[in-house]
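These are the structures, in structure tokens.
Any read-out appearing in this document is the output of simple, stated calculations on the displayed coordinates, not a laboratory observation. The shown structure was predicted, so the numbers you read here are calculated from the model rather than taken from an experiment. Cβ atoms are built from the backbone, for glycine too; each structure is taken alone.
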Structure I
Amino acid sequence: MPFLSELTKYKRLIAEAICNDAECVSLITNKNNPTLPAYQLIESVNEAGNRQRGQVHLYDYLPGTEEIGQVHVCVEVEEAKVLNCAVGNFEIHIYIIIPENMMVMYGQIRRDALAAAIDNVLNGRTDFGFGKLERMVGNGNFLAVNKWRGRELVYGNSDYNRIGKRM
């Protein structure tokens, strides 16, 4: 179980894994053959305090109804069952938010394709340093805001990996 002070670090590791996958980045940016890694997609604040807009957020971001249509992916980590003072579980929530006008692609639905691509990147990973990630039942599809659709993916840890390597 990570310390609460480490949650942002783990969110960033997960966001970077997503931004280092060609299929995920292509589906997020709507561009073929993206340059990797695409860490500029992660919303941040620079040393001068200026906000760098992004499409991957380290919190449960919700686009406004007036916002320009872009795909957004949000990464959130929450405490789950605490077993004792040293051991506990947590959940990773991935929110995929897509404007309706970008949902339908040739031969597939962008929300489904991006969910499958993110699952391919995360499910079974053990190299983040907090145990093996396994997909759990999430809340499924949702209406984010007017003309925006979403899907929630939920992952939990099943053990503790002290090595920090992908198996």
Structure II
Amino acid sequence: MPIHLGDLDVVSQATGVNSALIVPCNLCPAVTVAVNRKQPFMKLFRSWLKSEPFEQYIEALRSRLGAQGVKTKVFRSNIYHQWFLCMWTDRRRKKLRKAAMNHDAVIVLGCDTANATVRDAVKATGTRVIEGMEVAGLMNAKLSIQFPGDITFKDCKIIPISQKQNEEMRACHVTG
């Protein structure tokens, strides 16, 4: 049940920023990007523990920010238990705090709880936090592993988190 996320306009939010640290959660945003692009989330034998579509997404974001004069660096979390940004250990949060001190802003690619984790971690630094994505709903999908080790999501539907969300959101379906 990954959270489905929508993009926010990071480039316009980064006006006046000279350097930014991009902090991605490696699960829900990566699944969202892969599903939206109709590509495998992971190719186990080609890019171990990385989602190629999400890596391309991050590089495109860095390019757009670079065109606006913003220098970027990505705060990587390559160990699988660090993928869930919302559940980082104190040690991981301290590493983020230290890295954030060298940047004007931190751009979070994740859900509301990922944003809260980053805000709490960098609060003492005074570094600006920019939300790069917003929650669109929960993803209901069928996990599929296809030869030669491609992990994909099929028959994806976006389920509203709140029953109060409008009918347009309920009708939103993503296929993959």
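Highest-scoring entry among I, II, by distance in nm of label points 7 Å out along Cα→Cβ at positions 43 and 123, is II. If Cα extents along the principal axes in Å, for residues 19-66 alone computes to 34, 20, 17, which of I, II did it come from? Computed on structure II.
Can you say which of I, II returns -6500 when helix-only ellipticity at 222 nm (-39500 (n - 2.57) for each DSSP H run of 4 or more, over all residues; to 500) is computed? Write down the numbers at each step before the final one.
Numbers: I: -6500; II: -9500.
Only structure I yields this read-out.
So relative contact order in percent (Cα under 8 Å, 6 or more apart), computed for just one structure, reads 31; which one of I, II is that?
Going through each structure in turn, the value belongs to II.
Each of I, II could give distance in nm of label points 7 Å out along Cα→Cβ at positions 11 and 107, but the derived value 3.6 comes from I. Looking at FRET efficiency 1/(1 + (r/R0)^6) of positions 51 and 115 (r between Cβ atoms, R0 = 30 Å, to 0.05) over structures I, II, structure II comes out largest.
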